[in-house]
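Listed next: structures, encoded as structure tokens.
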Structure 1
Amino acid sequence: MFKKTQVKALLSGMEFLEGHPWLVRFLLRPISRMPFISSRLMVLFKGFMGNTAFEMHYVDLERGRIGIGGVEEILFGSKVIEQLHKVLETRLPEEEKNAALYELGYNLCRWEVSTALDGGQWAPGVLVPLIRNSTILGDMRSDPLLARFFVKTMGMVSRLITDEGGWGHLDFEVQAKPMRVILTNSQEAAWLGPADRPVCHLYAGIVAGYASAISGEELRAREVECRAMGATRCVFEIDR
């Protein structure tokens, strides 16, 4: 009962802010950027209060480091995606190359999400078990309230990491079976299309890494529609 009350309260707050963008823009965002307050707010709260990822990044010029919420990052030009494919295909057979790209995406994203949730700077400890637990995928299919909460929470996480990181835009169909993740404007498809088969192997691994970090179990992602093949978007199905 306590968990359901928490979810309902948090969801009400999220939906209230969505319905009052003027409040976010003209009141909450300026307040959240005040130094005294900003240093005490967690990443997801700042996001819902209208801040962008780049406004939340910290830059350590002395060490040559950049990061957000305790997760260090390195910025690359988007051509790195094409080059990963091109370099690996000169050294590996097609199937092994695709598997290597998938594993790379999986390991990187599982590390990033786990580091963000465990570091205590993205979300308060009381919220983390609501986002990450071993029954989350099944629970969402039977509980529309939890599904809405998860979609909005992960929508904010993906906005900060995926949209504002230049990877494209993610949507989640969490009550579909298997669960589906929709990627619009895939960088992988943009660099590697046109193609006669799905090409987003790196991003399939990223999607699986997201889902596995949240659920705490090894999940797989399979691309069933790809923009490089002429589809309007890339679609991934997630299952065990």
Structure 2
Amino acid sequence: MTHTYQLEGMTCGSCENKVRSALLQMESVESVDVSKENNSATISMAKHIPLAKLQSQLAGVGAQYRINAQQHSETVETARSWLATYKPVLLIFVYIFTVTGLIELTSADLQWGRWMRHFMAGFFLVFSFFKMLNLQGFKDSYRMYDVIARKFPAWGYIYAFTELLLGIAFLVNFNPVITNTVTLIVMSVSIVGVLQTVLNKKAIKCACLGDVFNLPMSTVTIIEDGLMIAMSAGMLVLAI
């Protein structure tokens, strides 16, 4: 469900970021959109959160922020099927798999190692692109579950650029041992927070595609990270 509230006290972009970050840290909150121009906050949540609880959360970042229901509106979203929910990420995987597969099929010789390298390049370049569209939004969403970003929020920015650099490294075949080792470490750390979230059955938005799509954290995210770990480990073995 999505609720829109009147929110007073925001005077600048920094205020918007503080409010957004604070609300995103609440359990059951999936996405947040705030506007100082409209004095509003639109919150998507897995289950209803009392107004008093929202206000209490905001009080922790500034007494000037006041949320109320004077101009409150509620939109109950129609339940989507599993396929409809994960359509964006599934399409991306199909596109990358198909394009890299065709590249390999048109080559003089079929090499699984080369195909995996191209697939990894496509994966990191595409996923980092969506994160770059709204770095602040990605950082806020990522810190809700990542073990490093929770303690060091700036890791969200670093992670997005790390994905971009890994994509370029795989594309140009830069030192396979270093590239795959870094990938293995980064993705192994990333999957820890994902596993904790899914196993604890927390309703949290997955930040894999940045802040563009509202994808819930689930076993799909585990499979996605697990696939990258397995492929980087396999390529590392081939490179050694």
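So helix-only ellipticity at 222 nm (-39500 (n - 2.57) for each DSSP H run of 4 or more, over all residues; to 500), computed for just one structure, reads -14500; which one of 1, 2 is that? This figure was derived from 1. The maximum of mean count of other Cβ atoms within 10 Å over residues 103-110 over structures 1, 2, that is, the highest value, falls on 1.
For FRET efficiency 1/(1 + (r/R0)^6) of positions 31 and 231 (r between Cβ atoms, R0 = 41 Å, to 0.05), find whichever of 1, 2 sits highest and give me its label.
2
Check the numbers for distance in nm of label points 7 Å out along Cα→Cβ at positions 111 and 215 across 1, 2 and tell me which is largest.
If we compare distance in nm of label points 7 Å out along Cα→Cβ at positions 111 and 215 over 1, 2, the biggest value is for 2.
When volume of the Cα convex hull per residue in Å³ is computed across structures 1, 2, the figure 136 traces back to 1. In terms of distance in nm of label points 7 Å out along Cα→Cβ at positions 15 and 63, the structure with the greatest value among 1, 2 is 1.
Bear in mind that the values in this text are calculations on the coordinates, not laboratory data. Quick caveat, the model's predicted, so the values are computed rather than measured. Cβ atoms are built from the backbone, for glycine too; each structure is taken alone.
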